[in-house]
Structure 1
Amino acid sequence: MSAHQQYPPGPASGAQVRKGGDKWTLILTRQLRHSPEKVWQALTDPAHLREWAPFDADGSLGTVGTVKLTWIGTGAAIDTKVMRAEAPKVLEYGDARWELEDVEGGTRLTLWHNIDKRFIAWGAAGWHISLDVLDRSLAGDPIGRIVGPDAMRFEGWPRLVAEYAKQFGAEPPKWEPQAGQKS
């Protein structure tokens, strides 16, 4: 059994939303057992991002400027502006902002991500899994990236989406795996 198959996502937790208009802001907070410097590198370095993030980057997110992000499953590269890169505290690009706070025993990592309200539960579930993968990767126990269509076919996906939808008072999007896909 692969590490991927052995990974059990925990319950939906550490998230809230700010509702307003067609885009809601997902706020997801995690305590990581790693230094802010180590977490910063994982958030900004393209090689590290390929281990856990739901996108690939053609350059470092650690400096202000423009990079191309390719969200897994879309195939389209999107020019994305990095507006703030204050290592190892604040990273802001596109519709996302990360804050890293040095706390005893590691880093409190907070993500703010503006997401179409119809897909807010998917966004929360996706980031939940991605941040679990990030934590395991930083701890030297990588399980491989679980993002995009792979995340949606993952065993824990429907439960996480339903739990976050309930927490947020949102309707989960309807999606069924295509024939031949694992659910």
Structure 2
Amino acid sequence: MKKIALLALVLAGGAAHAAMPDGAEFTRLRLEYARAPGALLSWVASDERKALLESYPVDKRRFAEAGATWLAKCPVDAKVQLMMAAAMSDLGRPRDAIGYRYQYYGLMRSIIGDCDGASKASAFRVISVDEEYTVCNFLGADVLGQRLEGTFDVLSVEARGEKKELFFDASIPLKAAGERLAK
């Protein structure tokens, strides 16, 4: 009976935080990636990634092979982590699916942390503009517009019928872009 009660608590979200990946571990991964020479400033623009995403609905096995190669280069791509989890489930590899979901939720927790993005003081800290759109997707928000306020990217969004603004601390990608332009 205790197992059923614990399962009900987990399913209801009561133990969700205890089961979540440690955000600090993934923050270190993201920051190390952002500082690495040759790190992609925008992985969404990569032709290799575009081809990878196109292969997903056609051939899950091919997607899984190419996805593993892609994530070795760009382990911070949360969307591909989540797609790999779905592909692993479809391919009958539940343990691998759990591992990729862990990576996805770890990355999301690292970006979102204890912030709500409602102001500069509670802005989501990103290493790439791509992460901003990943967060919007995670929150079920459609982007209506975007502006830069100093080192903060402000996205006007609509989520569940409500229009609001989300603030992102974009100092890391802005600094990286400036350094690359200076070379």
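To test your reading of the models, identify which of 1, 2 gives 16.5 for mean count of other Cβ atoms within 10 Å over residues 30-37 when calculated. Answer by label: 1. For the read-out relative contact order in percent (Cα under 8 Å, 6 or more apart), a value of 25 was computed from one structure; give its label from 1, 2. Answer by label: 1. Calculating mean count of other Cβ atoms within 10 Å over residues 118-125 for structures 1, 2 picks out 1 as the one with the greatest value.
Here Cα extents along the principal axes in Å was derived from just one of the structures 1, 2, and that gives 59, 37, 32; the source is 2.
Computing helix-only ellipticity at 222 nm (-39500 (n - 2.57) for each DSSP H run of 4 or more, over all residues; to 500) gives -9000 for which of 1, 2?
It traces back to 1.
Each reported figure results from applying straightforward, stated rules to the coordinates on display, with no laboratory input. Quick caveat: nothing in here was measured; it's all calculated off a predicted structure. Cβ atoms are built from the backbone, for glycine too; each structure is taken alone.
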